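Please find the structures below.
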Structure P
Amino acid sequence: MTITGHSPIERALTLSIAASSLAKGVLFGVSALFFTTVIGLSPATVGIGLTVAGAAGMVAAFSAGHLSDRCGARRILAAATVVQGVALAAYCSASSALAFTLIACVAVGAQGAQRTAQATLLALHFTGPDRVTVRARLRVVTNVFVGVGSAAATVALASGTPAGYLVAMLAASALVLASAAPLRHLPAGPVDAAMSDPERSEATQGRSPLRDFRYVGIAALYGVLTIQFGLLTVGMPLWVTLHTQAPATTVALLLVLNTVLVALCQVPAARLVTGVRAAGRTVMGSSVFLVLTCLLYAAAGPVPALAAVTLLVLAVLAASAAEVLSEAGEWSLAFDLADPRSAGAYQGVSQTGFAAGTMLAPAVVTGTAIAHGTLGWLLLAALFLTAGTATHHLATRPHPATAAPTHP
């Protein structure tokens with residue numbers, strides 16, 4: 001496998017995602033410090049602003065689906081990428097909580113639109129298991145370059161100065177704007193061709209995903225399972241440092257371990273999904289790993305340091321397995337159960353579920369596991385198992401609207 005993929009679509013998306021993921025890695029490292037030390041916002045204000053922006057991301061992800069069906073996914077992707085790059089630069093001029101929140105809404109909204117447009121392109125230009133495999137390869141690229149960007153952010157962190165943080169934010173903006181360049185090489189899709197023929201476009205218009213209750217239900221459950229990402233980025237660091245005897249440096253090691261495992265295992269996991277029924281089973285299997293993850297995290301609380309580190313490593317192994325399996329299964333369901341005539345609208349609903357889970361994850365994780373310890377971990381385990389089981393039920397029951405045949 002070459003880094004740029006095997007088709008013009010995959011090559012263009014790979015190059016674009018590599019650049020934008022470098023930017024994302026830089027932002028992970030410096031954005032919180034930039035918001036608090038340079039703009040001068042309190043951590044609570046930043047949290048509220050980003051929560052509001054998360055809601056904007058949900059709206060944008062949904063709306064981008066309909067726009068992709070009408071204007072073409074490549075146009076929406078290119079426009080959203082440019083808007084995000086400009087918004088990141090605009091952070092540098094923010095001087096109040098209101099300005100920060102408005103800019104964050106634009107930046108996060110553009111990112112939500114990007115995800116929907118990317119998924120729509122894959123739905124339109126690839127078929128069957130190839131769509132999931134290509135998406136898995138793109139996710140590997142994302143993880144690797146986010147890691148590289150995070151490492152590059154240490155230069156700004158080492159400086160510890162407002163000027164260093166400012167340069168890092170501008171670099172992230174430039175990288176996102178640069179990621180728009182490869183998108184010029186995306187070939188025209190079916191929607192682009194249909195735009196010149198209104199009668200053809202109207203004749204090929206598909207059903208609304210909001211009337212497809214199974215699809216909406218699976219998208220909502222996807223949002224619940226997306227809370228698992230909050231376990232790693234919010235729950236695990238807080239749990240390790242506040243509730244276990246493990247050294248604080250364990251957090252960084254566990255994050256690196258997860259990044260490596262996902263990069264190595266995402267593509268093989270995607271090959272396990274051969275149809276709707278297999279996708280449902282895969283998602284349910286991922287929920288079992290999430291239950292194991294929660295139990296292992298809880299068990300790491302009261303034990304000595306060495307035992308705690310061992311249990312935490314096992315927890316991240318289980319969490320990584322859950323991550324690659326759930327994503328592969330959910331991608332397959334999002335593609336295979338969609339009406340291909342309304343690819344953008346369907347992918348918009350799926351990405352809205354993802355955006356909702358991302359927005360709610362910090363509050364859910366801190367309000368359960370971090371606030372209530374073992375009981376909270378058990379509540380999370382029950383939540384994940386319920387979501388996985390319900391997804392399996394919806395995926396495997398007979399349904400006349402299934403867009404692609406199921407496979408055993």
Structure Q
Amino acid sequence: MQIHVVKPGDTLWRISQLYNVSTDQLIQTNKIQNPSQLVVGQTIVIPILGRYHWVAPGETIYTISRRYNVPSNELIRINRISDPQMIPVGFRLYIPQQARPSVDVNAYIDIRMSGAQSPQIVDDVGEHLTYLAIFSYAVNRNGTLTPVDDQSTINAAYRDRVTPLMVLTNFEEGTFSRELATSVLTNPSLQDKILDEAIRIMEEKGYLGLDFDFEYLGRENRERYHSFLRKARARLKEKGYLLTSALAPKIRDDQKGILYEGHDYRAQGEIVDFIFFMTYEWGWSGGPPMAVSPINEVRKVMEYAISRVPKNKIMMGIPLYGYDWTLPYVPGGQWAKSISPQEAIKLALRYNQSIQYDPVSQAPYFYYTDENGARHVVWFEDARSIQAKFDLVKELGIRGFFYWVLGGEFPQNWLLIQDNFLVNKRVTT
């Protein structure tokens with residue numbers, strides 16, 4: 001497939017003619033809600049096999065073949081070029097689809113957020129997923145687990161041959177709690193009770209793996225957490241269940257901060273089957289405006305992860321959302337609003353703003369002024385930023401990637417998965 005960035009004067013009809021596809025195809029695949037009003041800077045994924053390349057000044061068949069890793073004679077044959085030395089500037093070349101690597105893809109779904117819509121959300125995108133991590137069973141101080149109404153969502157996962165993962169968290173009163181984690185990690189009998197209950201639920205409901213998302217542990221709980229995970233591994237292995245963990249984005253062993261000090265990449269890589277590295281939230285709702293998942297920062301985390309964890313255990317995180325900040329940003333002031341990529345496009349259209357693209361973070365953004373005169377900035381994800389992340393996954397040769405969180409509309413993302421990867425399925429029909 002191909003990514004088209006809307007330019008001044010572009011219409012859907014013009015774009016459809018440029019790529020020889022119908023306007024209906026563009027509307028349906030991209031879920032374009034205002035076909036007669038496009039936003040400058042908006043990305044549209046063109047639903048074709050392969051892509052087109054328009055020859056630029058100074059380019060040759062050889063340089064183009066190197067760029068796309070397609071043999072020169074193949075480009076000449078497919079495009080019926082009689083004289084390869086005389087291709088004019090502006091000539092449209094068809095580039096065939098490249099071989100697609102197989103990857104694992106996971107997505108988290110937060111039952112609290114998506115509620116009764118959860119099964120339909122899973123059905124809508126299940127063909128693109130290997131795993132579904134259902135968030136979350138919070139551990140309680142007495143060793144019980146907070147109930148989750150998840151059976152219909154688990155059933156949807158099975159319909160789509162997706163492996164359901166049960167997520168355990170140290171979540172208490174709306175946030176991750178170090179005190180709760182400490183009470184669990186210092187009490188072996190409490191840990192046994194939690195694992196007994198988790199395995200009972202897994203067997204009863206059909207979960208096939210257990211994902212530990214214990215955050216803000218602090219250094220004092222680092223080794224205690226490893227011990228708990230080793231105990232969990234022994235119990236789960238008996239049942240044939242997967243064990244995974246979610247870890248904060250680090251770039252060195254001794255990184256300071258309560259979020260980082262309790263997570264040890266190398267140790268957890270030796271214990272669990274694979275790890276979800278949470279490479280997002282640089283730009284977060286309570287912090288200053290910036291890209292949620294800047295590719296330059298993501299790369300640093302992934303390169304560090306590869307130095308500590310086998311590649312076949314590494315899953316890179318990708319956000320399915322952005323944030324709308326009210327300016328000026330004031331620490332401790334108004335928090336940013338989470339929005340989907342589709343909602344971001346609606347905002348840009350509503351306030352007649354062009355979308356910009358930052359080449360360093362490889363993320364789109366725009367400014368607008370609301371009806372009350374307040375200035376805003378929006379950072380989000382689009383087809384270009386997702387493709388940059390997919391390119392990094394392929395470059396590094398890791399196990400795959402995962403999403404936080406299902407529920408917001410982002411049709412271009414799922415189109416690009418089809419174009420870039422073959423998604424593994426672990427559940428047989």
Taking distance in nm of label points 7 Å out along Cα→Cβ at positions 34 and 66 as the quantity of interest, name the structure among P, Q where it is greatest.
-> Q
For distance in nm of label points 7 Å out along Cα→Cβ at positions 26 and 322 computed as 2.0, the structure of P, Q it came from | Q
For which of P, Q does relative contact order in percent (Cα under 8 Å, 6 or more apart), calculated from the coordinates, equal 18?
-> Q
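Say we calculate volume of the Cα convex hull per residue in Å³ for every structure; which of P, Q gives the highest result?
Numbers: P: 127; Q: 162.
Looking at the calculated values, the largest one is Q.
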Value -0.56, calculated as log10 I(q)/I(0) by the Debye sum over Cα atoms at q = 0.10 Å⁻¹, for residues 170-337 alone, assigned to which of P, Q | P
Taking helix-only ellipticity at 222 nm (-39500 (n - 2.57) for each DSSP H run of 4 or more, over all residues; to 500) from the coordinates of each of P, Q, which one would give -10500?
-> Q
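Computed from the coordinates by the stated procedures, all read-outs in this text should not be read as laboratory data. Everything quoted here is computed from the prediction, not taken from an experiment. Cβ atoms are built from the backbone, for glycine too; each structure is taken alone.
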